[in-house]
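So, here come the structures, one by one.
Only the coordinates and a few stated rules stand behind these numbers; no lab work does. Quantities reported herein were computed from a predicted structural model and do not represent experimental measurements. Cβ atoms are built from the backbone, for glycine too; each structure is taken alone.
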Structure P
Amino acid sequence: MSRSRTDAIVVHCTATLAGAPYNVASIRQMHKARGFSDIGYHYLIGLKGEIWEGRKPQNSVGAHVQSFNNSTMGIAYVGGLRASDAKPMDTRTPAQIKSMVKILTKLSKDYPNAVILGHRDLSKDLDLDGVIEPQEYMKMCPCFDAGPWAKSVGLPGGKLSFGKYEKL
């Protein structure tokens with residue numbers, strides 16, 4: 001099934017321990033064990049900055065954010081949990097950050113109307129104030145504030161406000 005539109009590019013972490021060498025095959029296996037038909041993400045960024053294609057083709061509907069998959073695409077970096085205690089943490093390596101900028105720049109050109117935000121930014125607005133606050137996050141993923149970070153590197157960072165995507 002193909003997406004008819006792409007409103008957002010959603011950044012994820014794999015919620016694996018920092019430094020653990022996962023790749024597309026291992027994440028695909030994890031996702032299939034959870035009942036997915038394939039890896040949920042469209043792209044995966046390895047520890048050394050490798051950019052791997054995940055779910056294909058690029059315009060296919062992913063399996064990365066429940067209720068948002070039909071209009072978003074997902075990229076993930078390997079990591080997201082501190083190795084010492086498995087607590088959420090931005091574990092991106094310098095190579096992963098560089099590759100994240102590279103793939104998000106490409107995708108922003110492919111989908112010029114899409115904003116970049118994190119998985120946690122698509123949590124439910126439990127108090128209905130139009131802002132997804134930390135206490136409302138369904139999970140910490142991607143363990144950093146993706147929208148403002150994207151904006152800080154010259155990309156179209158965004159947020160979800162009152163059910164609509166907005167550029168920061």
Structure Q
Amino acid sequence: MAFNNLRGLSFIGGADIIGSIIASAFWFFLASQISPDEYGEIQYFVAIATIASAFVIIAPQSSMTVFSAKNLKLESTFYFISLILTIIASFIIMILFYKLDVVFLLFGYVLNILAIGQLLGKKSFSSYSKYHLSQKILTAVLGILFLKESPKKKRNLQR
């Protein structure tokens with residue numbers, strides 16, 4: 001029993017540590033490649049999606065973990081209500097900011113919070129680590145692939 005607990009803890013801790021290293025490296029790399037204005041704008045829109053996700057989540061990740069662990073059949077209800085509120089928040093974000101990418105980020109945050117809570121509640125620690133690491137790797141890879149050449153870099157190249 002103790003070995004299984006240690007194994008589960010190592011899956012969670014290892015995935016969190018490696019994921020944090022990947023995310024940190026990505027954000028530092030991105031900061032070195034774009035102008036401070038562009039980096040600040042990205043952080044501004046990430047903050048909008050983060051704040052919106054905090055408002056639309058009915059059951060936070062810890063609650064989803066407890067409900068899943070106790071086999072209470074409330075997950076589908078919380079999923080449904082949270083997704084309805086996410087759709088409403090998406091319309092509000094589109095009206096206020098005209099940014100479709102923030103809407104996609106909002107959906108990603110909400111689904112991530114709900115899924116991680118359920119994975120941890122069902123004690124699927126290896127699935128959690130695979131999911132968490134794939135999310136961080138995809139963030140870094142897709143972020144680098146979609147990185148546009150900034151005006152600052154273009155000016156330096158033209159000199």
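Numerical summary
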read-out	value
Of the structures P, Q, the one that 40 was derived from, the read-out being relative contact order in percent (Cα under 8 Å, 6 or more apart)	Q
Entry that produces -29500 once helix-only ellipticity at 222 nm (-39500 (n - 2.57) for each DSSP H run of 4 or more, over all residues; to 500) is calculated, selected from P, Q	Q
Given 18.8 for mean count of other Cβ atoms within 10 Å over residues 44-51, calculated: source structure among P, Q	P
At a computed 2.4 (distance in nm of label points 7 Å out along Cα→Cβ at positions 60 and 116), which of P, Q	P
Which of P, Q leads on distance in nm of label points 7 Å out along Cα→Cβ at positions 36 and 148, largest value	P
Origin of the derived value 39, 36, 33 (Cα extents along the principal axes in Å; candidates P, Q)	P
Winner on distance in nm of label points 7 Å out along Cα→Cβ at positions 4 and 52 once structures P, Q are ranked, highest first	Q
